[in-house]
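Just so it is clear, none of the values below were taken in a lab; they were calculated from the coordinates. Quantities reported herein were computed from a predicted structural model and do not represent experimental measurements. Cβ atoms are built from the backbone, for glycine too; each structure is taken alone.
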Structure P
Amino acid sequence: MIVADTGALIALFDRSDRHHDALRRLYEDNPDAWLLPWAILPEVDYLTATHLGQRAQDLWLADLASGGFTVEWGRTDDLTAAARIVRRHKDLRIGLVDAVVIAIAERLHASAIATLDLTHFGAITIKGRPLLLPRDA
């Protein structure tokens, strides 16, 4: 299972991103392995609309609505775990979204997290030590 962070999805959608090809290969190798935490959805939508345009946003929303991506809607204890992660790493100024991604990856024993945010994800010891893709590919 690969839990996706916002930046990885934007790079997957954006052909001009320097990480696009690597993320596309990873996605195409096993699209069913990718899991989108609920918390990234508004960020992905906003960044897709503002950076990639209306057509890209329409495609993203259509894929999401048709089940093209698996969404993990989470549990209450994910928020408790996320709050703990934010407190534990307050010096990194991790926000709710990144903390929820980490909490879900830990709870589900993900083998990897797709992220370009190595400032946060690379600085934290995540339970289960999932790979950080594309860095660890």
Structure Q
Amino acid sequence: MLLFGHRFIPSKSFYHIDSIEAIKNTPPSSTLYFAFSEENLDIIEYVNTNSIAFMLSVQNITELIYASSLGAKFILVPKELAKTAQDIAESYLFDTKIIVKIEEESEIEEMALLSLDGVLFTNAIIKITD
């Protein structure tokens, strides 16, 4: 299981952006984070064209399928969708990791029992502005 933002396990950070312009304010080789939406298709095209790793936040199964097809390295799903998303990712052999945001260390075990790829603590997300 991948652990992002845990207090004693070193991990990568995700740079939360909301525009292509904000990307220039991220460190080289960053993994970007933004929500899946039709309005963000230009960002998705840009990061794919420039081989920039990214995580998409999704709200439902349809968006999960889109995120995988659009090349997201990580997909952040709501807890209530976690098990279904992981099962779909395994069934269709997604090349992406299913991640759930958690608040407490005690939630790690719960997510591990669901066989999730990883968990994310809020402090692993760095907000970037234009």
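Observations on the structure shown:
- Answer label among P, Q for the case where FRET efficiency 1/(1 + (r/R0)^6) of positions 5 and 21 (r between Cβ atoms, R0 = 30 Å, to 0.05), calculated from the coordinates, equals 0.95: P
- Parent structure of the calculated result 1.1, given that distance in nm of label points 7 Å out along Cα→Cβ at positions 13 and 45 is the read-out and P, Q the choices: P
- If distance in nm of label points 7 Å out along Cα→Cβ at positions 37 and 53 is computed and equals 2.6, the structure in P, Q: Q
- Value 4.3, calculated as mean projected area of the Cα convex hull in nm², for residues 29-100 alone, assigned to which of P, Q: Q
- Origin of the value -14000, where helix-only ellipticity at 222 nm (-39500 (n - 2.57) for each DSSP H run of 4 or more, over all residues; to 500) was derived from one of P, Q: P
- With distance in nm of label points 7 Å out along Cα→Cβ at positions 61 and 109 derived as 3.1, matching label from P, Q: Q
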